[in-house]
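Values quoted throughout were computed directly from the atomic coordinates according to the rules given, and no laboratory measurement underlies them. On a predicted model such as this, the values are computed, not experimentally measured, just so you know. Cβ atoms are built from the backbone, for glycine too; each structure is taken alone.
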Structure P
């Protein structure tokens, strides 16, 4: 799994390098330099969608943990997802941190539901962007290319939901047990069944799930502010509608290319094409993409360091930890 993921990450890096090389590198550098202190605002502004997403996650707990703790965990997860060449590594770490916080598998179950809501609401956000794009005659030719990506995102979210209701983790455990003798000792079916049960409990509070979905959608919409800030700083202010088009459809492209960690090269290419279609210039779209990558580096590197420190401290304390029940104490890794 690690080798294909690394190869996919290298392919994405090569695509991004090619985009830079064939789109006037000096012009791109001038654009980044022109942003100057605005880059700091881009980094700081990201706290807004991060805050909304953390609030959505908090609503899924029966007994809600401290908000700042969940905000901190989500920041770590986002850093891992954005910078390391392993898909969804951040969500696995968030599930582990959440389970330690609750002392049982509820933390992991809320992450599973939160990820599902994230995918479904992202599809809704992408449809919003597609509808806005459809009002522009010059950009209608791009719609046929984007519809399959949005359909893939939406279908994946819905399929993931129904698999969870059917007992996804226990089913996966049984399949793994049949395929590998060694997995029978390393993968506990009881833990998987406990996680499935916890996931059903989370979905069993529809009001909380509904509000979490609303907050998640608000987080996606707030992310469009990043594009608005960058274009304003470059002296080319854009409408809120164009900012939503750029954010929603580029994020949909990134999610559709889930096999490339961080959507490296894919999200950047989508921003280039969308910016060109909107009459904003392809190079300007690529400046936005690079500003986003700068923000990911600025927030992601310290997030990875923080995650490493937490894991190191946990290893030191694990020998003196008080054991909890076998079916609730850990997660399959």
Structure Q
């Protein structure tokens, strides 16, 4: 364990940054994600959020740790399980809830919902509800960045189910062949909906396979957000200095059902006992305890949590009070023009 006064060796450390400050910032991200999703669970039964929810609870440390290693201009793509990554990258809680409630104040005016969040100004380029489909798009963005020489790194998050799709292997291959600045982050919960890896995958180790490509590999089974940050920081530094793509493999446990806001331990494909074992390694719980060991005071941590709770509550309040978009919004930012549509019919 580092001493509380030791300097952080991140990509762009601020003068005077300490391990305590780093861990406070990481906890801020973790707690924001957890508080936002708890608020969704609290209000979802009111049936005002007309969007399916793929919750991130249990995996917050991956999003928070990786995104903390990035700069604002670095670009992120992810899957329909997007809440944690979106909030870790943008921290834009008002836009988040406005989109959950499909209101006109949201960046996408409610046309995106939970599964299609987007905020390019903060480097969050978008999500996709089709498994693995964001991966080749991210590789294309990395190719564009390399051609433009802008120094941006692209990160794409995906679940372990995506590594069984052809789009994944084509993307890994071309990124390795062309040496593109892209970081592949596999969030492995060992499930594709309800099916375990042993019933889906004819190989033993995805990392062993990826090491056969011209792609650097980083892996860990930790739920400690600081350790994930350090690993991601090394991967980002590797991309910046070697111009090789990187693959990061991290494990977590999905607390809630595949889609929805409830537990599903009565479904028969996993047990509550397994969940209880993972909950002992809960990333929010681990990080809060670590802050005490680093010298943080209870009142300081509680004060941070209170501020975030207020932000989340205010985000919900603003979203509920905001108007819906007018009917003409359905025809704005639509790719297919009417005359083109007519020609296709």
0.95 is what came out when FRET efficiency 1/(1 + (r/R0)^6) of positions 26 and 218 (r between Cβ atoms, R0 = 30 Å, to 0.05) was calculated for one structure; which of P, Q is it?
Q
Read-out mean count of other Cβ atoms within 10 Å over residues 18-25, computed value 13.6, structure in P, Q:
P
-25500 is what came out when helix-only ellipticity at 222 nm (-39500 (n - 2.57) for each DSSP H run of 4 or more, over all residues; to 500) was calculated for one structure; which of P, Q is it?
P
Quick check on the output: 23 is relative contact order in percent (Cα under 8 Å, 6 or more apart), derived from one of P, Q. Which one produced it?
Q
Hey, distance in nm of label points 7 Å out along Cα→Cβ at positions 194 and 242 derived from one of P, Q reads 5.4; which structure?
P
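Taking mean count of other Cβ atoms within 10 Å over residues 50-57 from the coordinates of each of P, Q, which one would give 19.5?
Working: P: 22.4; Q: 19.5.
Derived from the structure labelled Q.
Name the one structure among P, Q that mean count of other Cβ atoms within 10 Å over residues 114-121 of 18.1 was derived from.
On the way: P: 22.1; Q: 18.1.
Answer for the origin of the read-out: Q.
Looking just at distance in nm of label points 7 Å out along Cα→Cβ at positions 42 and 90, which of the labels P, Q belongs to the structure with the highest value? Walk me through the numbers on the way to the answer.
On the way: P: 1.6; Q: 2.2.
Sorting by distance in nm of label points 7 Å out along Cα→Cβ at positions 42 and 90 in descending order puts Q first.
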Assign the value 3, 14, 21, 23, 16, 10, 7, 4, 2, 0, calculated as P(r) over Cα pairs in 5 Å bins from 0, in percent, for residues 202-297 alone, to the correct structure from P, Q.
P
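Of the structures labelled P, Q, one was used to calculate FRET efficiency 1/(1 + (r/R0)^6) of positions 154 and 234 (r between Cβ atoms, R0 = 25 Å, to 0.05), giving 0.15. Name it.
Working: P: 0.15; Q: 0.90.
Working through the options, I get structure P.
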